[in-house]
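J.: So, here come the structures, one by one.
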Structure 1
Amino acid sequence: PQVLEARLLERQLVEQAQERARLKGDHVSAAWGNQIRSYVLHPYKMVKDHRTDYETSDAEGVLDGELDPLLRAYQKATLGE
């Protein structure tokens, strides 16, 4: 009985680890040169998300928290919607 319980527990732990890895997604290192977004404010205004290649000229909007277009582009790129 203990062997069966141990095997069931091990299987459950593996499944939980796989689910956590799936939910976490790809890990992007925060090292220099691995940025997610670029912000250009002078001489022109642009924000580019390097994960999705989404670009917008509304840099002030993004800096003010208007992130919905960036989030939709990321969802579309990762979920294929």
Structure 2
Amino acid sequence: MDYGALTLNIERILKTRGISKNQVCKDLDIPRANFNRYCRNDFQRMDAGLICKLCWYLKVDAGELIEYTRPEQLEDDKCVSP
């Protein structure tokens, strides 16, 4: 059964604020390869510690960082995409 998907809005937030991925990784001591996977939404599980670090660093709530998409919305998006 499909329960939907979680998406991290890291790329959008960084772009809006003019913050580089390198700077985030350096300031939070996060391996760049791991951070890139989160930026691409290519993950199986979220690291709660990393999510807390990002919320603190970016001064956002978890709801701003993480977006939930219902399964029916995912299906609608597939129908609209070329």
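Here, each number is a calculation from the coordinates, and none is a lab measurement. All of these numbers come straight from a predicted model, not from anything done at the bench. Cβ atoms are built from the backbone, for glycine too; each structure is taken alone.
J.: With log10 I(q)/I(0) by the Debye sum over Cα atoms at q = 0.18, 0.20, 0.27 Å⁻¹ derived from the coordinates and found to be -0.80, -0.94, -1.44, which of 1, 2 does the value describe? Don't skip to the end; give the middle numbers.
T.: On the way: 1: -0.85, -0.97, -1.25; 2: -0.80, -0.94, -1.44.
It was calculated from structure 2.
J.: Let me ask something additional. If distance in nm of label points 7 Å out along Cα→Cβ at positions 7 and 39 comes out at 1.8 when worked out from the coordinates, which of 1, 2 was used? Don't skip to the answer; put the middle values down first.
T.: Values: 1: 5.6; 2: 1.8.
Structure 2 accounts for this read-out.
J.: Further question on the same structure: Ranked on relative contact order in percent (Cα under 8 Å, 6 or more apart), which label among 1, 2 comes first with the largest value? Can you show the working numbers first?
T.: On the way: 1: 15; 2: 51.
Ranking 1, 2 on relative contact order in percent (Cα under 8 Å, 6 or more apart), first place is 2.
J.: Given structures 1, 2, which gives the highest value for Rg/Rh (Cα atoms, Kirkwood Rh), for residues 23-70 alone?
T.: Values: 1: 1.01; 2: 0.95.
Result for Rg/Rh (Cα atoms, Kirkwood Rh), for residues 23-70 alone over 1, 2: largest is 1.
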